[in-house]
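Novice: Right after this note come the structures.
Read-outs throughout are calculated quantities, based only on the coordinates presented, and are distinct from any laboratory measurement. Here the structure is a predicted model, which means the values were calculated and not measured. Cβ atoms are built from the backbone, for glycine too; each structure is taken alone.
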Structure 1
Amino acid sequence: MHKVIIIGSGCAGLTAAIYAARADLKPLVLDGYEPGGQLALTTLVENFPGFPDGILGPELIENTRKQAQRFGAQFHSGAVSSVDLSKRPFKVTVGSDTFESETLIVAAGASARMLGIESEKLLLGYGVSTCATCDGFFFRGKDILVVGGGDTAMEEATFLTKFASKVSIVHRREEFRASKIMIDRAKANPKIEFLTPYEIAEVHDVTKQSVEKVTLRNTTTGEKIDRDVSGVFVAIGHDPNTKIFKGQLEMDSNGYLITHDGPRTNVEGVFAAGDVQDHRYRQAITAAGSGCAAALEVEKFLAEHES
């Protein structure tokens, strides 16, 4: 029997683990599908406080993990396959192992939707990005592409014009899902151009480990064109890792967990932190902050429910 189980080992989960471990709750952290979360897939992180020269994403995660272990957090690798939140203690199943816990912190994160081409995956963190706020600074004076047709794509493209010399929005259809105000704002920006109806067929150059150009395919005619660019920002949305909680935890229409009074969910004793419930900010620092809040609430909850 555990006092608290934390699902997820990104910034939110590891920060929760540090606070819970320091409170002598001996948390068990379940690594999840993507150990280390999205930071484990990034290269340089320059906007996390305390690192004036920046820090590599995997290094930041590794340091935070060691910090949690130092205070007594335990780790178990593997992804959670099912949970039973019908009564306390909660049951959490990972492969052939089932764990019981008095409380639960869900910090399972959200996965950025990708285009599904091999070169995109291999160049992630080397010119391919899913976060303009995180990586825009690295593309000062460069030509870049933003892929997507929703508000996120328009917002990211507009934000990136602060740094880039030119931003091309690539969308596979002629019409956009984005709101009129966001489209109008992007169209009014002299640094933004629209490339429709196109999709990315290939990102080059994997052998150089940097983005040099892209091959675009016209979705109507099939014609291919090459464009020289230094960066590709994929802005087609995120999917929160919440499938296993369907029917047990309240979530919005996109699958993000709904929290109230800070990190509390609709099930007493279950708390949520990080990108699994935050579709607005999605930053390492906000995830860490919500992980801290969740651990503090767990500590308070356990003190109130001591038998």
Structure 2
Amino acid sequence: MAQHEKLVIVGSGPAGYTAALYAARANLSPLLFEGLQPGGQLTITSEVENYPGFPEGVLGPELMEQMKKQAERFGTRFVLGDVTRVDLSGRPFRIWQEDQLYTADAVIVATGASAKWLGIPTEKTYQGKGVSACATCDGFFFRGVEVAVVGGGDTAVEEATFLTKYASKVYLVHRRGELRASKIMQERARKNPKIELLWNAAVDEILGDGKAVTGVRLRSTKDGSKRDLPLKGVFMGIGHEPNTAIFKGQLRMNEVGYLEVQAPSTRTSVEGVFAAGDVSDPTYRQAVSAAGTGCMAAIDAERWLAEKGIH
């Protein structure tokens, strides 16, 4: 038997939790699918210093826990685990978690984005043995050793800067001759005596002894020459991709998979389906902007349901 809901929210980062808070206060009694990593990317972020209202900063997991409690207080219900399939071709919309079917009058998609990997075989071999995509989760394990961060955008520079708290030296490996990062981040990297910028270099292979990373093989993007660089850790800072696989062919998205919304609203290409947070935001990808669009999506969904006479 299908369980019917007025509003289903898929995803549990700042966007999902904020949407749930607003929807719950509007008496929509939302059901929120938390995924397998409740709290999303912020749960793997130690210190959040740029979320308004926390002058001393706040731990990512703690911020998410507080958001969840606030949404829960007003009547949000939570289901742990991923949504495995959706059918948005007719209403009510159909949503599956394994064999359990849920139907919904309206849906808010807040599935976020995930870190990208290089896709080289040795990367998988040494994942968790020196290869990581999260400096804030794993930096602690690299005290007093040399590490590399791959990438040239804000993500990479942020990771590199953070790692200088622990590592003796951080190489920033970038395939081009200049960084894509914002001016303030570039300045920070250049001024940091522990960061060395390696230009026009790509990681060809991650070297190790079977147990842990021992270095990287770098290839020049200019002349193809190779050299080995001994180090103990490799961090990926090459950006993110939106978690939209289950919506392919059902919701309009851009060429890399970010959901398209009808600005200034959060409406997607399917009436009654709304998107919030990083899943539809390739530009800003901040906790505070995700929370903002979560609020917008809940208001959009509430108004749409009211128009349809669903209370």
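Novice: State the single structure among 1, 2 that was used to calculate distance in nm of label points 7 Å out along Cα→Cβ at positions 72 and 184, giving 5.9. Intermediate values should be presented prior to the final figure.
Specialist: Working: 1: 5.9; 2: 3.4.
The read-out comes from structure 1.
Novice: Identify which of structures 1, 2 gives the largest calculated value of distance in nm of label points 7 Å out along Cα→Cβ at positions 16 and 200. Please report the intermediate quantities before stating the final value.
Specialist: On the way: 1: 3.1; 2: 4.5.
Max of distance in nm of label points 7 Å out along Cα→Cβ at positions 16 and 200: 2.
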